[in-house]
Structure I
């Protein structure tokens, strides 16, 4: 796998994790480590976690897994908070099948 693929995926999932907390961000610092080889055409899955949710900066980590669920790439990024965006109210509601107490 070309190096930019892993770090690009990691940057994307970390930025998305920041966005889910209502913040628009820009990458300040990014580093990654490949821990297992990946062949071309492999299906990858990225998971990110926000480690620090500050007013002006955020720090996130990402893990990239192959189709067997093996860790192939670790990354950490620091992000500058450009603006806070209010999160929309989601149309969550319980339906009878979801909550037996409502039946």
Structure II
């Protein structure tokens, strides 16, 4: 799945789920996050905890849109070919300083 195809891929997967509903194989009230995730091409791997975006871009660029819903995002100006261990350590350190809330407020966790 290329970065430029996430929306198209997700659309096709939603259409597949809709077909299961239409064919009576899935009840509409049973569609939840797990059903959607199970139908994605990344169903066999966990969602990323950290997404590192290089090259000075501050956007997801249509990359793993569903899977990155609760990912921490790290942006840096270093271009990918020049991204080395030092920059990776900066990203990990930044990640370690964050409070993972998964859609909740600090008070809720």
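Taking relative contact order in percent (Cα under 8 Å, 6 or more apart) as the quantity of interest, name the structure among I, II where it is greatest.
Going through I, II one by one, relative contact order in percent (Cα under 8 Å, 6 or more apart) is largest in I.
I have 13.9 for mean count of other Cβ atoms within 10 Å over residues 24-31, calculated from one of the structures I, II. Which structure is it? Going label by label, the one that fits is I.
Given -5500 as the derived value for helix-only ellipticity at 222 nm (-39500 (n - 2.57) for each DSSP H run of 4 or more, over all residues; to 500), which of the supplied structures I, II does it correspond to? This figure was derived from I.
Looking at structures I, II, which one was distance in nm of label points 7 Å out along Cα→Cβ at positions 40 and 64 calculated from, given that it came out as 1.6? Computing distance in nm of label points 7 Å out along Cα→Cβ at positions 40 and 64 on every structure in I, II gives 1.6 only for I.
Ranked on distance in nm of label points 7 Å out along Cα→Cβ at positions 56 and 80, which label among I, II comes first with the largest value? Answer by largest value of distance in nm of label points 7 Å out along Cα→Cβ at positions 56 and 80: II. For the set I, II, ranking by mean count of other Cβ atoms within 10 Å over residues 16-23 places I highest. If P(r) over Cα pairs in 10 Å bins from 0, in percent is calculated from each of I, II, which structure is the one that comes out at 15, 36, 23, 19, 7, 0? Only structure I yields this read-out.
Where a number appears in this text, it was derived from the coordinates with a stated rule and is not lab data. This one's a predicted model, so the numbers in the text were calculated from it and none came from an experiment. Cβ atoms are built from the backbone, for glycine too; each structure is taken alone.
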